[in-house]
Each structure stands twice: as C-alpha cells, then as structure tokens.
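Okay, got some structures for you below.
Only the coordinates and a few stated rules stand behind these numbers; no lab work does. The shown structure was predicted, so the numbers you read here are calculated from the model rather than taken from an experiment. Cβ atoms are built from the backbone, for glycine too; each structure is taken alone.
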Structure I
Amino acid sequence: MNLAEQLADYVHSINYQDIPENVVHETKKRVIDSLGCAIGAFNEDPVRISRKVAEAAKGSQGSTLFGTRKKTSPDLAAFVNGIMVRYFDYNDTYLSKEPAHPSDNIGPCFSVAESAHATGKDLLLSIILAYEIQCRLCDAADIRHRGWDHVCYGLPSTALAAGKLMDLDSEKMTQAVNLALNSHITMRQVRAGELSMWKGCSFANAARNGVFSALLAREGMTGPSPIFEGEMGFFKQVSGPFQINIDDFGGKNGSFKIAETYLKFFPAEIHSQTSIWAALEARKEIEKAEDIVSVEIASHEAGYTILGKDPEKWNPLTKETADHSLPYIVGMALLEGKIDNSTYSEKEFRNPRTLDFLKKVTVVEDKTLSSIYPEAVANRVTVKLSSGRVVSKQVDYHKGHPKNPMSDKEVEVKFYRLTRKILDKNRARRILDAIWNLEKVKDISKVVSTMALR
C-alpha cells in the first residue's frame, strides 16, 4: 500500500470508542481556544473580505459562516471559518521537524460536520484525526527549509477529516488525498520578509482545497497516484523521502498527538512566547524604559530565522509582520508590560517611540538553545542599563506548553477575553457549556447556531 492509502485506511479504521477520555477533554479545550479566537476576529479585515466572497455562494443547506446565520458551500465555509481561527495568531501550535498550527483544522471540521449533519462525537473524532495526520507528517519531514509552507500538511489532514465526516470509504479518502496534494502545494514565501494578510489565510486555503477534494472524491473523481512516492510526487518535489509507521499512531500502538500541542497565553507567534515571559520578568527589575541601553534576544534557530532574521522585523508595516517579529514583541513587552491584540494596531507598530526603541534590540541564535529545541522553546532576554547593570532572564517553557499547561479555567478566561466585545457573558457561557458537552450533541448545527452574532 502507498502512503495515501495507509493514511486513508487509518482514518477509516478509527472510531470514537478508540479515543481515551483525557484526549476528548484536551480536544474540547482546543475547540474552546479556537472558537474564542474565531469569534474575536469576526470584524477583522481578512475575515470580512473572505466572508463577502463566500456569501455570494448562498444556500439554504451547506455550512454556516461562524458568527452569522448565512450558509455557503462547505469548502468556502472552511476557508472563512479557518481564517477566523487563525487571524490573531493566538491558536495552538505543534513543533517538530516541521512546525504547524493544527487547530487550523477545527474551522474546516465544523464546516463539513454541519453540512453532513454530524454529531458532536463525529466532530470530535474528525478533529482528533486531523491533528493526528498533520502532526505525524510534521514529525516525518521538515519542508520549510526546502521552501514550502507547513500548510501543505493540512491538505491531507483536512481532506481525510472531511472524508471521515462524509463517511467515505478508504478508496475515496485516498483519492481525496491524491487530489488535494497534487494541486495545491504552498510556497514558504507567505512567511518570509514583510508579511501580508495571507499569512493568516494560507492554511484556510489549504483547508478549502482539502474539503473541495473530498467533495470531488465523494462523487467519483480520481487523482494522481501514488501522490507521495510517484515519479513527480510529493517526496521528489517537496519533502524528500520519509517513512511513517501507521502502527505508531493514536488508536494503534501510540498516543494521540492532540494532547501534545501547545496553547498560547499571548497572541504572538509560538517561538516568541517564552521571550515575552522573559521580557516581563526582566521588566520587574527595570525602573523605567529610558534606562535601557540595549536588548539582546538569544533564540533558537527557528526563532531566529522565522522571527528575527529579516530586516522588516525592525520596521513592521503590517500587523502580520509585527506579530512575527521578536524585536517588536519583546520591545513592546518591555515598554508596555503586556502583549494583547491591541499591541498590533498600526498606531502601536508605527509609533516613532517604539521604532526608535527597536534600534536598541538585536537577535542572535544561541546554539545551546537550538540544541534543546523543540523539546523546549527557550528564549533569553538580556537588558543592559545606563547604570551598567545587566538584567538577563531565560524561560524554557511558556504557559500553555505541555510541561506548563493552561488549566480549563485559564482557557475559559482567554475565551471570555477574546469575545467580550462581541458576546455578553451569558452568551459566552452558553457556548462554553455546549463545547464542554459536545459528545452529547446530536446535530452540530445546534452548536454553530449559538455563535450567531447577526
């Protein structure tokens, strides 16, 4: 069997009864975390743009656009709902040979689950399996250093999750993977230099294509095969050869990957999370920002290359560049003592005082920190003061890391914080209660309707 067939057989074989209770609970936490991000982003520009496009394809059936009562096709809903989860860069992360944001699968899973009249258990299972596929592929091969974006691994994860919700057989799920991977490979340029709106839309587009591929496969469309091993396939063109042992997956001999993903306490790229904590700790020992002569951020290879290498990080022109800039994020933590969504307003990232302060900041790769990555995602912030004193703080595990997890209560507080401008507290509580009891839901559309804002 080729790899696409093996992945499809795996997804087809796993049932809700195979999922341990603790994994179900961790999945609910990530759903709450993701929906908080989605609702909070309802009025943001990329969301409004994509929603306007999707609303043109109206239908009484299909899938609801989060926050509305309007329905569109499942693939377009997957696109819009996926952007909503991702836009703030506040959703979860998985770090391995390839980094990823596997909760990007949650919006698409909701969209297909609703169109399929799926139950809460069906939805939970599809999310768990989508995480499993994407994370196992991230374990298998690094593609970012070869010039490809991590969202390429979202093509098979969303195609297979959609296929599971559509109750496709293994053959049709295999064809969904073949179609998705052949036609929709994404370049890493989306995360290089000055970042655009598309940074937060790239996976949503992969999901749109994954869902569309599953819809085509359901009707009998076939795709190029073998898509991984073929003469012009994924191994040759994108990843290089790798091997995966399906017996190591969750539900077989291994544990499910979803519990190993990292939640974010701050809205900032994952490799910057410990730098924020380190900066806030250092700030406690600094009387006023004017005393700071220089700031050195020592990071691991991924932190340096993704967040601290490009000159644009010292002069951000977009929100997307600012939330992927170690100099800016650490600078704002030192100057303001906080990082929240307001940190990335144009008023803040174009503030002359801030830009002048960034001239004091340098970023270097520390080989010692690189050697413990990704087990630890460590950063060290060293501040030199005009008095000659040096304040240096290093943090290895941010709040939200599996070794420093966020509690259920902390996840709920994050949800309330993200949605408070849009939902009253009673409405927010109803959504939380619905997610905590998701396995009891008979039709997922009832949960989606609780999120309607208009």
Structure II
Amino acid sequence: MIKNKFALFLIFLLIVASAYSQPKKVIADKIIAVVGNKIILKSDIDNSILDMQRQGIEIPQDAKCLSLEQTMGIKALVLQAEKDSLPVSEEEIDADIDNQIRYFISQYGSKEEVEKVAGKSLYQLKEDFKEGFRDRKLASMMRNKIVEDIKITPNEVKNYFESIPKDSLPFYETEIEVGQVVEYPKASRDAEEYCIEQLKGYKTQIESGKKDFASTASLFSEDPGSKDRGGMYEINRNQKDLDPLWMSKAFTLKEGQISNPFKTKFGYHIIQLVSRSGDDAVVRHILKVPQVTQIEMKAGFEKLDSVRAKLIAGTIDFGTAVSKYSDDETSKFTAGMIQGRDGTFLTIDQLDKDLVLKLKELTVGEYSKPIEYADDRGKKGVRIIYLKTKTEPHRENLKDDYNRVAQRAIEQKKEAALEKWFNTKIYSYYIMIDEEYKSCPTLKKWIDIANAITK
C-alpha cells in the first residue's frame, strides 16, 4: 500500500524544495521513474537524501525507496493540478525562488560564496530551480484542494483520542497563554533632529573620505541585524520582509551614492548602494533610533493605566484593547496573544525573562500594571501583560488539550482522504520504474501498475 501519509507528505514537500534548490554538483544521472509525462532522475532521489543528512534528519534504511515513492506522489499531484488548471503564476514562483536564494546567501555569507559552491551564477540557479518550485507549488495546491472540504466532529475527536494507548499520550509541561498591549512612546522632535544631524555628519565624513561606511556602521549603527556586518544587506527588489520605503530608497541610488537621512518606523537611516545587478543589490545602512526620555515614557504609562482601568471594569475586552491601543505589530492581529512554536500555548523557555518575572505576580485572568520594557531591537516601550490561561504539568486529556487532539484527528482524516485519492488516481497514469527500485516494498502498487502496462 502506498504510504502517502499526511505528515510524511508535508515533510517531503520541504525536502523536495530543498532537493531542487540546494546548490550542489551531480556526477551521474539517469531516469529512474516516470509518472504520466513526468520523469524522475536518480539525482532527485540522491540529492533529497543528501539534504536530509545536511538537515540532521535521521535517514531510514529504505530512504531511497521512500524518497522515490514520495517523489512519484508529487508528480501525480502535479499532473492532476495541471489537468484541473490550478493557477500558479510566474511571479509567485519567482518570489519563492528569490526567498530561497536569500536564505542561501544568509547561510553561506555572500552571493559570491553561493555561486562558488553551486558552480553557477545566481541567474543560472534561478533558472534551474523553476521546474522544481513550480512542481512544489502545484502539488501543495492540489493536496489542499483534495482535503479542503474535510471537517471533523466532536465524536470523531473523542473516538480518535480513545484509540490512543494511554501510555502513548504525550506529557505536557506547564504552559500559558499570555497577551500584551504595547505602547511605544514617540521621541521628542529634538531627539529626532539629533539623529538626523548625526547621520548627516556620518554622510559628510564618508563622502569626504575621512571615514568608510562599513566601519562607521559597525561603530554607530543601532541595527542589531547588520551592525556586525558593517551595515550590509543583500536584497532583492521583490522581497516583502523589509520596509517598503527603505527598499525604495535603496533602489533609487547610484552605485556608491549615499542617501540623505530618512525616516521609517524603525528610526532614521542613511543608505549606501554598494552594487546592483537587476533586481538584486548590496547595500549598507546606518540606523539611529531617537531616544525616548522619561517624559515620553510617563505619558505612555498614563495611557496604559487608562486602558487597564477599562479592562478591569469590563468596559472593553482584551482583543478590542489590542486593536485600538497596541503598537505591537507581531501580536496586533492575534488579539494580542504572543505566538510560539505551537500557536498561543507557550512554555516558560519561550518567553523573555522580564515577562517570566512579571507572570509570577499574576493569576489567570489578571492584567498587570503598565511596566517598562524593550523589544528585541532595543526599542523602549510600556506594556500591560494579560495572563489568559495556565496549565499544570499533565498527561494529555480532552478537557485541557481538545484543540491539539482535534488537530491531530483532522490531519489523520486528511491523510486517509489523500491516500484514497492516490489509490484511485494512480491507475490512470503511465508508470515506469527502474529495475533497481522494483524490490522496494513501499512501491508495490506503483510497480504492479508498471508491470501491467508492460504486459
């Protein structure tokens, strides 16, 4: 039976993405399988296993068999997606490839090092990646279409839970749900003018040759993400994770040119364009953050004191308070709840130390008094902490962990639907499998179809 298990499928999507997109050199190659009009190369399988090793994933004994089975599953999904004319644009694929390239650059340290390891230019790499990224996108879309209407009832959740042996139920440490309303007091105009004058001074000294941009950024920039690299970023015009005004400024400069000081939500900047190739550029920047004084902080405390009074009086709920008053972008669209690895349920190790100390003073349902804090960029603010829930260490049960159990139950149901789809569809495809892989137990159904075709 084909093991198109839902969890394995999701893991494999990541591996396929990596296999298509890791810079590498392949020595030998041949076609080892065909699904419909889609071919699978020996290098596809070898590279996926190499990538699993690089990521520290334990390699099973039958890794080649499992990898080929899953790759054939991907090809079947792509065939159906094409038949159903599922829409995927070149822009989407290009954006995914650009994100992957930026990841490689961050891992290897520079564009030049990526090209050296790959033995190809970034342009050639992007062209090589297109087919693999398109397949990944289409396969994911087709999978979503197959399972999109699947729902689960409370009785199904209960039955699923009761089918799990008691000694196999997970044990959870203390977990909490905690939210925050954040106020970032605005600096005075004098503080902003001081930052502008500092940046103008740096620009003058760099342009006169008295200082160079990299060393000035290392000494004076307040951006922790680039300070140790002399303010350097390698960017692409289409990436969405950087401030749009900052990006716009970068791409209006000529090589070597330094911008005038300008403001973003992070503070004041100057940017130097180091080099540019099409939509890719290397820049350096210096960030200065206007300092907030105790006068502005006091105004922030007073504002959140008023918000807390409304929360305690019940004239406003926490989600509304976040929507109306919070400046924290990371939690503004989660009703103020801080997100962790598994959603809003957090363990103590996922919280900043100041938050942990404050939570010791709160009981479930309480709001803290406004307290001063600094975010991960060092930006000063004031916040109210809300302790929504807290669980004691316990073995999984339906009362405390229903949502988790329900999520696993619906994934199992989706897995069954996906496997049923495969068992129906693969009979309609032309299948060829190389002799080397015909002893794979996991490929039995695929092999039976391939043998039937050759008879």
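What to note about this one:
- Structures I, II were compared on distance in nm of label points 7 Å out along Cα→Cβ at positions 114 and 218, and the highest value belongs to II.
- If mean count of other Cβ atoms within 10 Å over residues 82-89 is computed and equals 28.5, the structure in I, II: I
- At a computed 85, 61, 37 (Cα extents along the principal axes in Å), which of I, II: II
- For helix-only ellipticity at 222 nm (-39500 (n - 2.57) for each DSSP H run of 4 or more, over all residues; to 500) computed as -13500, the structure of I, II it came from: I
- Taking relative contact order in percent (Cα under 8 Å, 6 or more apart) as the criterion, the top-ranked structure out of I, II is II, with the highest value.
- For the structures shown (I, II), distance in nm of label points 7 Å out along Cα→Cβ at positions 90 and 226 is largest in I.
- When FRET efficiency 1/(1 + (r/R0)^6) of positions 98 and 314 (r between Cβ atoms, R0 = 41 Å, to 0.05) is computed for each of I, II, the one that comes out at 0.25 is II.
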